[in-house]
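Please treat every number below as a calculation from the coordinates, not as lab data. Please read these numbers as outputs of a predicted model, since none were measured by experiment. Cβ atoms are built from the backbone, for glycine too; each structure is taken alone.
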Structure I
Amino acid sequence: MRKSPRVPVDVPVSLDTYGRTIPGRARNLSLGGAFISLDYPSPLNSVVNLTFTMASRIQDLEILARVVRSGSDGMGLEFLDLDIHARSQLYDFLAPLWPRKLKNCPFCGQELPAPDSKNCPVCQKPLDWRQSGDMKDLDSEEMIGTCKAVRDIFCLIRKVAVTDVPVLITGASGTGKEMVARAIHQRSHWRRGPFVEVNCGAIPRELLESELFGHEKGAFTGAYRTTTGHVERAQGGTLFLDEVGELPVDLQVKLLRFLQEFTFHRVGGRQPIKVDVRIISATNTDLHELIAAGRFREDLYYRLDVVNISLPLLKDRGDDSLIMANVFLKRYAARLGKDLKGFTPEAIVAIQNHSWPGNVRELINRVRRAVVMSEGNRVTPQHLGLDQATPEPKPVFNGKSLKQARAEFEAQLVGEALQHFQGNVYLASRALRVSRSTMYHFIQKYRLKPY
């Protein structure tokens, strides 16, 4: 289902890719993407720069986009960097072109019972989005990515968003777990309700139950009035439990009881309260290890982990770091009113070579810093705070025998291959070009843990 509807248009557009500029025509256009007809479509999943020649009263619009469909008739594109100014400009261009009567829902394609229907009977979206102010809004932390792992995550988000099943998002700190949770919320039928985030690791243990479920007046010393908790405030929307592995065991029992009936009591209260909320949780810890250590309830884990979305490290996402850096640079430069054309060749190399231990969060912060620090029209490695100095090579000989060094390298290589393929021995063996029996021999020989 489309997040925003497309409008038939005939707009000149130029496409810049691989150093070439190709003219084309936009045949339909939306706030999220476009379909363009041209003689030489770009390959699937490639990233291109588009320049739309709009009406005379509207300045030309430049947008970064990813090819999601490519064929002989043209290609479909998904916009990657539509900031609030470009989004408003595009909205103002499209609004007068919206058809007066519709045969099919522009969001889900369902045939409408009447041409003048106000809402789609299937997806419940209002059919005249000109009346909806939120179509101009933009979540500045919208997910961006073109690598296969992220494309698979996009597909999974679209599938789970239309259901009510709990989702557990796992991944290292800074990989974008909250972005995924918000993306699910924005595509679900709870999107008109609030998105309530609870960082379970940031609230003092003695206050956590009251913060989650609220309390009645006089429930404890200092409770001078009745207070609603995060669960109650999320009514009709999404409750996002971040760092859910930090919940104390006694509160896990109460959360489990709540997830069974979506009914709870405020602290000190006797009246049961029922809510309609979507539950999304996230953690950067291994819940299986916490279960084995007795610090996390196994039954709660299975309640939360109906669908699991595992986020990759930024260093494992190929060219996504450079794509996101360009998107964030354009976004933050526009906010500060700076005319930045892009990165110097040295900065591009620095971005591609950096290991990004802080993942997406680190990338965003470095680009923000660069926008503030830059004085010219190009960002350098120094603006990003990335050292371009070549590190001194470490000595290879460290006193160990050749047999010991070979064994250490072998164990590290096999372990990293298993981790990369999430414990799939078959895929890891194919990547290393050894048999599965050899892989099992290495696992047993070096006592490698399963992933």
Structure II
Amino acid sequence: MEDYGEKSFWLATYGHYEPSPALEGDLKVDVAVIGGGFTGLSTAYNLRRQAPGLTVAVLEAEVVGYGASGRNGGFSMTLFGLEPAVTKMLFGHQRTVEAHRYMERAVDYVDALVREHNLQCDYSFPGFLRAATTPGYVRRIRHDLEILSSMGVSGIEWIEAEQIRQQVNSLRFLGGWWEPRCGLLNPVKQARELKRLAQQWGATVFEHTPVERIQRAENFTLTTPKGKVKAEKIALATNAYSHLIPQLKRMQVPAFTHMVITAPLSEAQLAPIGWKNRQGLEDARNLVHYFRLTSDNRLAMGGSDVSIAYGSDMERDLNPRIFSNLERDIVWLFPSLEGVQITHRWGGPVSVPVDLAPAIGLLGDTRAVYSLGCVGHGVSMTHLNGCTLADLLLERKTDLTEVWFVNRRVIPWPPEPLRLVVSHAIRGYLRLEDAIYERKLKR
């Protein structure tokens, strides 16, 4: 059996896992869900919960927790797309409000789901700090807060440098955004608990079952290496892998974000930092840093930059330059951790539409639905997107199916090699803007 431990710290430390058998032979179901991550498993669970008579099968190409759902930082948060100012610029005032309300609901949904079903995922609800590390980032965060406040959004406040340092002591922090509504979890444990939940409600999960071909006629025929599935309806819960599906090929591209994690920190190592309340943190860069403590007191940090792949290449997990920058930045933020051991380094894809906003919708007609484009803030969103996809598949008009990014027009990425050029240009702009904000910083 293949060892997936190199794909993330969360996979490496999960312990023994027995995947569900691969599909062998032919199968007929009401709904086939392609993708066994947060979105797909939430969709399967919600379909069975709302319509117990449906037969539902989840088809996962590798193992549950292999993809983006098992390689992220585990932040269940309210951020939508890149940041509120970008969403407002591209989509307007009202849609920014609606997106934030959806994300608030997503965070609350994850919290309720974990607590109601006692999901064993090292879950906590410590809140979120978005820290400014330059005067320019102070202005950016304050501007975002002004936008949200003007829209009637409450529950997020600005805190000054002294206040944020009382929580997490870094001299680099000049103030920040404090938001109580944020959970932290172990993403692989969460994905596999979602699998358990979906199975308990009657869905069938097949692992090591990549879908090699989708044929659309009166029913869908999904061809896998050792069998075929006939389904009346399908859900493409493929997010960052959606460009591998011809019908979704140009709706998004994967960008790879990277993470490092330390050995468990001793009380003496943590004492100068404080962090007693264990909040999740991000900074205000475009190419954001995100960092948190794990249940065994490791410091996990990700971000700094992204890697870009060409065509169908999904092997951009490892980037020594970015890993080195992350290790440098840990010490830059927390000098007392100089010399700390880094035990794991990994990367994973995030799904990026051209306009940096998620998209959910019907593909052709009501028999096929898709979800993609979480832009790196997908832990909470993917869970609620499973509810939305279930409503679409059941052809129910609900408040979820009426949000503006359901069935919105998605600007297509250009074909290769132009797509690669555009991707590098967008990343180059984000890097340049970060460099301007940080031009007086010394790392």
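Given a value of 30.5 for mean count of other Cβ atoms within 10 Å over residues 33-40, calculated from one of I, II, which structure does it belong to? The correct label is II. When Rg/Rh (Cα atoms, Kirkwood Rh) is computed for each of I, II, which one produces 1.01? That value comes from structure I.
To which of I, II does the computed value 0.65 (FRET efficiency 1/(1 + (r/R0)^6) of positions 41 and 313 (r between Cβ atoms, R0 = 35 Å, to 0.05)) belong? So the calculation was done on I. Ranked by relative contact order in percent (Cα under 8 Å, 6 or more apart), which of I, II sits at the highest value? Structure II gives the largest value of relative contact order in percent (Cα under 8 Å, 6 or more apart) among I, II.
With respect to Rg/Rh (Cα atoms, Kirkwood Rh), for residues 297-408 alone, the largest value across structures I, II is given by I.
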